[in-house]
Structure I
Amino acid sequence: MIQTDLLTTLADTLEARREASPQSSYVASLFHKGEDAILKKVAEEAAETLMASKDGDKLHIVREVADLWFHSMVLLAFHGLRPEDVLMELKRREGISGIDEKASRPAEQA
């Protein structure tokens, strides 16, 4: 599937950047700055996605969601996770109502 191939390729690239010099790439510089810098970018991109949605410009929404997904993948890589981990969780939830899934979580996660 093209989508998962693209995510796998991107995840492989992000992993390779973990050990790269911060001067060599944007992603390497984020890893070097640490989790707080990555979290700040995820929050920033989430806010920009919300604003794009409020503006209603579909191309702008797509571009901001792409930025959000990208930085979320950087966050996953920071924690040694891959998009496949998220896809497995989505697969696990398939066919389960959102209400039931949320109710099955411990109280502090709900």
Structure II
Amino acid sequence: MNAEPITCGDYVTATFARDFVAEGFDHDAVERIHSGLFDEWSHALAQSGLFTNRTVEAALHSWQDDPHSLLDALLANADEMTLKRYDLVWEALERAHVGSAEPVAEYA
């Protein structure tokens, strides 16, 4: 039997997903994740005593490479409506981010 290796997302889902969804919609959390502010989750993983420093570091690097992967893990067991609400906020943040990165036209 070939077992798939456990991913960082699996750790986050097991540790946080139930409480994250149960606490209700959290717009601020989506903004923090989108902005790359992962301290509360990496700290919680480290303080849980369930994960090695190496695993916590791997999770942090994974989130830095793909911030949405943290949100996906937190919402792994969420219902369809909850997923849609979070997706809408993420998409709005993406549009705002892309809009702010556009060059400003110079006028002579």
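Name the one structure among I, II that Cα extents along the principal axes in Å, for residues 11-58 alone of 39, 21, 17 was derived from. Going through each structure in turn, the value belongs to I.
Could you tell me which structure in I, II was used to calculate helix-only ellipticity at 222 nm (-39500 (n - 2.57) for each DSSP H run of 4 or more, over all residues; to 500) as -24500? Computed on structure I. Once percent of Cα pairs over 23 Å apart is evaluated on every structure in I, II, the highest one turns out to be I. Taking relative contact order in percent (Cα under 8 Å, 6 or more apart) as the criterion, the largest value within structures I, II is that of II.
No lab work stands behind these numbers, since they all come straight from the coordinates. Please read all numbers here as calculations on a predicted model, not as lab measurements.
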